[in-house]
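These are the structures in question, set out in turn.
Every read-out reported here was derived from the displayed coordinates using simple, explicitly stated rules and does not represent laboratory data. Because the structure is a prediction, the values reported are computed rather than measured. Cβ atoms are built from the backbone, for glycine too; each structure is taken alone.
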Structure I
């Protein structure tokens, strides 16, 4: 087993610990957070150490790091911690679910978190520090650039591109050969049929609640 330290002590860190423990060649040795946010010294039965001292307690020649942070500030927080970890000499572990579908030639980047039921078709390219939550379709010859977070049940059609630092919400569909620029936000349920420039926000309206209560509905 390869020992790793997980950065974070929230929900994503807890999930990362579960997945790495039950479905990877890694063993989680500890957690680490910025000292200013250190609120406890143990999490899930393992020590929590200040990030400022992690090289002393878990040196980079013996441990890898995994940065378990969400899409906060359009993935900048996660990307910043990845850069700091590398500056301190750490290599970054990645998780690829055994229940994900990949094909020969697929290359797993550093600090990726690819959960169950993702299908990554041949010739698709996934960058580093990319999160693919469960159940996505990443089409052939598509490109997911670095520092992207893709939520669940997203369809990225063949030849499409999702730019650096973007967030793609639940149930988004991106048409084939469409390019999404850098640091874009595609809201839940968006249907994207044309290229989007950098910093675009595509946010479809939510379904409105009916004016009548459910007990007045007929035929249901």
Structure II
């Protein structure tokens, strides 16, 4: 089990996050929350990464706020400073993990998936990214700017991060000379979350194994 820590942002201020460590010198992974906040689900993912041999850190982007209500989650996500989340909170988490040792990747679900892509396009120090069913708006990040390996996991029955949006992401990146690994699952949005009614154990397990193989190659 991990614990809450404070870590430095590039601007010198601090951010809290849930850290689960595998040991000094091990590669790192930043785990980026869904729109619900830094809840037990996300902390559990960080713990799972630690058991797999990665130092994991999940930044608390909502500063302690967590909800189970969709309307409230939407309100908190809409009020989030996405640039600050990417360029300060996530960048700080990447630097913190790099200080422990090893290369650092980023991954996240839903809102966190979108921020994973944004971080890969906007900040340095990242070795690879794994977004789950989330794509940022063009004004936040241009996927064509991503220079690191990217493996995406998306749902074919998703009305938020739609198949058309996934196709556009893949086309944009390939048009810029990149070769992202894009996996599509015959499932609903949030298929990888055990707390969701959309949870699909077969798709979730397949995505996790593909992600571990990808991280093992690039971290």
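Once FRET efficiency 1/(1 + (r/R0)^6) of positions 31 and 135 (r between Cβ atoms, R0 = 25 Å, to 0.05) is evaluated on every structure in I, II, the highest one turns out to be II.
To test your reading of the models, identify which of I, II gives 2.4 for distance in nm of label points 7 Å out along Cα→Cβ at positions 127 and 143 when calculated. Can you show the working numbers first?
Working: I: 1.0; II: 2.4.
The structure behind it is II.
Starting from the value -10500: which structure in I, II was helix-only ellipticity at 222 nm (-39500 (n - 2.57) for each DSSP H run of 4 or more, over all residues; to 500) calculated from?
Details: I: -3500; II: -10500.
Only one of I, II returns -10500 for helix-only ellipticity at 222 nm (-39500 (n - 2.57) for each DSSP H run of 4 or more, over all residues; to 500), namely II.
Taking Rg/Rh (Cα atoms, Kirkwood Rh) as the criterion, the top structure among I, II is I, with the largest value.
So distance in nm of label points 7 Å out along Cα→Cβ at positions 47 and 183, computed for just one structure, reads 2.3; which one of I, II is that? Corresponding structure: II. Structures I, II were compared on relative contact order in percent (Cα under 8 Å, 6 or more apart), and the highest value belongs to II. If you line up I, II by FRET efficiency 1/(1 + (r/R0)^6) of positions 7 and 103 (r between Cβ atoms, R0 = 25 Å, to 0.05), the top spot, with the largest value, goes to II.
Comparing mean count of other Cβ atoms within 10 Å over residues 23-30 across structures I, II, which is largest? Mind dumping the intermediate values first?
Details: I: 16.5; II: 20.2.
Top value of mean count of other Cβ atoms within 10 Å over residues 23-30 goes to structure II.
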